[in-house]
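Okay, got some structures for you below.
Every number in this text was worked out from the coordinates using simple rules, so none of it is lab data. Remember, it's a predicted structure, so these values are computed and weren't measured experimentally. Cβ atoms are built from the backbone, for glycine too; each structure is taken alone.
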Structure P
Amino acid sequence: MSAPGVVRALSPDPHLRLPARERVKVNEIFYSLQGESTWAGLPCVLVRLTGCQMRCRWCDSEYAFYDGSWMTLDEVLENVAGHGCPLVEVTGGEPLLQPGSGPLMECLCDAGYRVLLETGGGVDISSVDPRVHRIVDVKCPGSGEVAANRWENLAVLTSLDEVKFVLSGREDYEWAREEVRRRGLSSICAVHFSPVHGELAAVDLAAWALEDRLQVRVQLQLHKLLWGSETRGV
């Protein structure tokens, strides 16, 4: 027992002794239905990594900015394997901020999983394993982070990838519509238009997209419809 007034030093996390590419800081790992993308509705294991450089006004995962525990890649794979599900998404926060996220996705692919990446679109995606389905956000003006978009990412998209615009109102919709048209995004990969939950009525978004004959998918966040907007781990 420590003497009175003596503070015992905490043992350093042994994971921090590993090279950055051999570990990741994980906020949560859980089994649920995929809530977004063309994979929506399918059982999926979601690996949420800690940290994000953006502060989108409508962010629904602020709890992932800082909270998390370090894990080795093997520890993550063991946890994922315990759920017995072939579909895995690496998300955040912004997972690509962590050097270990790339090797983690490679390991998941090597293990035979179908791997999705959900990225905020502000970090280079070109080095991501080509077997991974990259789901790239494009930040609209209403998010407060439009200046953080890395436009070069759109030049490396393939038919395996997907693009998502989250819209808070008519201004965001018109901005996104013009970006889709100008860049020919619908001819490259799946494009999703999603309303900010509780802020833009989905029926209005659907009407606008139909009126403009946009080749985009109007998408709602399935997990919020099923379990509510405040429920974690779903």
Structure Q
Amino acid sequence: MSELLTLDELCARVGLSVRNVRFYTSRGLVPPPIRQGRSGYYSEDHVARLDLVQELQAHGFTLAAIEGYVSALPEDAEPEDIALARTMLAPWQSDLPVDMERDELERRAGRALSEEDVATLVALGIVRVRADRFLVARTQLGIGVQLLDLGFPREVAEAARAVYQDHGRQMAEELHAVISDQLAPRYGSLESERFQEVMERLKPLSVGGLVTAYESAVAKAARGAARRT
């Protein structure tokens, strides 16, 4: 998103009414509009925060819990940081895909999308094409559009996706073996509900552990490359 949005444009982007946006603003869940003269405008940060509020509501958070969650975000949190916070709410998957038509996809993207743009978003795993409709990971769409604006090539996205899928499959198989061999036997058939609760608690920790391990490995690889140059 390279331009500021009016209130009506913001509402169309996030799928909320004017009344809801103003209510969330009054509760401090999103910052006030950016004033330019007598008019108020909204930025990428507003979109990301409203998406987060809706995600929290979908997970059953009360208004008080949402306020507490949002207030814990750093004041200088970037939209990408907020998108990651949303991602961590949905264990095992980065986003629940939303079915939409081409015009809605472009409206949420903030601009027209060429066929090459759509192909790149597909390669990034953000969009899936189903006939003449699209399944879209909303939490990641903004980041994908930013990559498009930076000229991110589709072939790199396809190569990276192959790496994610290969290592993701390996990780899933190894983690499943650990759970099956070491965790599941500790819970008998009479404790199936307790085992399910343990798994639900484990999911977000697994996602967090994966992110931490990835960041550490990337930093280590960068240091190694720097020493070789």
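Out of P, Q, choose the structure whose coordinates give mean count of other Cβ atoms within 10 Å over residues 111-118 equal to 19.0 when calculated. If you can, show how the numbers build up before the last one.
Values: P: 19.0; Q: 13.4.
Going through each structure in turn, the value belongs to P.
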* Asked: Can you tell which of P, Q yields 19.1, 75 when Rg and Dmax of the Cα atoms in Å is derived from it?
  -> P
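Suppose distance in nm of label points 7 Å out along Cα→Cβ at positions 39 and 119 works out to 3.8; of P, Q, which structure was it derived from? Before the final figure, lay out the partial values.
Numbers: P: 1.5; Q: 3.8.
Derived from Q, not from the others.
For the read-out helix-only ellipticity at 222 nm (-39500 (n - 2.57) for each DSSP H run of 4 or more, over all residues; to 500), a value of -6000 was computed from one structure; give its label from P, Q.
Numbers: P: -6000; Q: -20000.
Comparing all candidates, it corresponds to P.
I have 10.8 for mean count of other Cβ atoms within 10 Å over residues 31-38, calculated from one of the structures P, Q. Which structure is it? Before the final figure, lay out the partial values.
Numbers: P: 18.4; Q: 10.8.
This figure was derived from Q.
Comparing FRET efficiency 1/(1 + (r/R0)^6) of positions 151 and 175 (r between Cβ atoms, R0 = 35 Å, to 0.05) across P, Q, which is largest? Present the calculation step by step, with values, prior to reporting the outcome.
Details: P: 1.00; Q: 0.45.
Top value of FRET efficiency 1/(1 + (r/R0)^6) of positions 151 and 175 (r between Cβ atoms, R0 = 35 Å, to 0.05) goes to structure P.
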